[in-house]
Structure I
């Protein structure tokens with residue numbers, strides 16, 4: 001017998017107790033905890049399985065790896081651990097969401113609909129880059145969007161930071177404590193950063209601020225970045241010899257499909273309640289870089305993933 005349209009739509013809907021959107025340290029950690037709590041979680045990895053860390057070569061500040069580890073290997077380890085506890089890990093991208101009532105409806109890849117009793121959002125944030133071909137070429141080989149993550153590798157060397165806001169100022173001052181010289185590249189004739197951060201930059205002897213300079217090209221060889229070519233306000237090319245190039249022009253939280261239902265700040269970071277993972281919608285939780293504009297570290301993302309799974313467990317328990 002042929003199904004009518006409503007029956008066909010219903011036949012495509014899958015019901016789950018706990019749905020996790022996004023991988024990376026937050027998503028995989030949430031999956032580990034949710035699986036051990038018998039929540040039978042389903043996790044969709046998104047467009048970038050493993051998250052931003054898959055573009056990082058060496059990770060030396062995550063506990064449990066005394067010799068360091070590459071980002072892709074660490075993410076594979078976390079994925080294996082989640083799978084060990086029978087998390088249903090799937091490749092797919094959440095393309096739409098209806099959080100108006102429970103069960104929540106999440107559309108995967110524009111077609112498949114999941115109905116979830118609880119939802120953990122771990123979709124992360126995407127670092128903004130300049131869009132240069134040479135920038136893409138040297139990602140993970142001298143080009144980075146996280147000074148705290150990768151600055152140590154340039155200890156005693158010259159580096160550059162591009163950006164004029166608080167994030168760029170923080171990255172530059174952090175790197176100044178590690179590196180020999182830091183060039184802060186700003187395309188305008190002033191910094192957008194707060195007054196206190198501007199003063200901190202200006203009072204740091206080994207930071208040289210290059211106002212009205214734009215990045216034309218990042219240069220390097222098989223070993224990685226060796227320099228950057230800039231253009232000043234007069235149209236002249238200026239070359240600086242550096243080993244690390246840090247992009248600090250912001251991140252875009254991957255929260256667009258949820259914004260109609262939950263609160264976000266002006267940038268798009270999901271707002272959670274009182275230091276936990278709860279959003280304003282009961283049963284919807286957020287963790288990792290999609291809700292953290294401050295720390296943005298693998299270890300803090302993992303910790304927030306733990307919180308989200310425990311909050312989801314308690315929420316589902318309260319329904320029984």
Structure II
């Protein structure tokens with residue numbers, strides 16, 4: 001793989017800047033291996049809590065004209081049961097980031113400690129799920145709560161802390177600033193956009209939970225704007241996430257200020273080959289434009 005693609009984020013060394021986003025194929029060591037074999041530079045697990053969680057009843061996922069709408073409800077076996085998968089994934093040769101959530105700052109810290117003991121290289125704090133009460137976006141909409149969670153986790157583990165932010169706020173920049181001031185090593189922007197869809201024949205919402213999170217191409221311009229604004233205000237790496245399907249999408253995020261990108265929904269539409277096509281496209285772009293590294297284009301459109 002070209003040396004132009006190598007990046008370092010919060011001390012983690014990636015062979016390329018294209019990561020697996022949380023919630024897609026991050027449910028076992030075996031699926032994470034498939035993603036790494038496909039060319040991902042790092043992987044993020046599904047979100048794990050302290051206790052097992054069944055999630056919502058079906059239907060939990062629906063395809064809409066502009067992407068996917070989901071309300072899974074954070075189903076997971078609990079961090080205790082996932083330890084073996086974390087240890088298996090740690091042998092894959094790329095940074096393994098464990099996504100975690102909690103219903104209090106103390107619970108976030110407890111999950112973090114267990115995940116790190118199992119071998120997590122870094123943690124991504126999910127303070128942005130738009131359809132689960134008392135966690136996720138309810139935390140992520142308050143800069144005070146975000147700061148409290150980050151501070152608690154930062155004081156509990158000695159690993160890089162990424163904070164995944166919700167776009168469903170009045171000012172995402174002030175939340176990002178609060179996270180960084182509390183000790184966040186990187187910001188992931190963004191999680192899904194709160195949305196819903198209704199069946200006109202039955203006259204009822206399609207998702208069992210009624211409200212879900214929209215991902216895919218429709219949210220890319222929102223995500224690019226968030227990355228652009230956050231990059232101007234914080235001095236830590238920003239990881240772009242939201243609607244990335246092609247190398248052009250990835251480069252756009254990098255020009256806005258993303259040091260790396262995460263891919264999720266595109267896997268459902270394009271398969272695992274999306275990792276190779278995106279990384280090869282980024283490399284070709286860098287070579288054609290005369291750039292020696294990804295770092296040279298990060299934030300290039302964001303300079304006054």
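From I, II, which structure was helix-only ellipticity at 222 nm (-39500 (n - 2.57) for each DSSP H run of 4 or more, over all residues; to 500) = -7500 calculated on? The read-out was computed on structure I. Each of I, II could give Cα Rg over 2.2 N^0.38 Å, for residues 86-237 alone, but the derived value 1.40 comes from I. Suppose mean projected area of the Cα convex hull in nm² works out to 14.5; of I, II, which structure was it derived from? Of the structures listed, the value fits II.
Here, each number is a calculation from the coordinates, and none is a lab measurement. All values derive from a computational prediction rather than experimental measurement.
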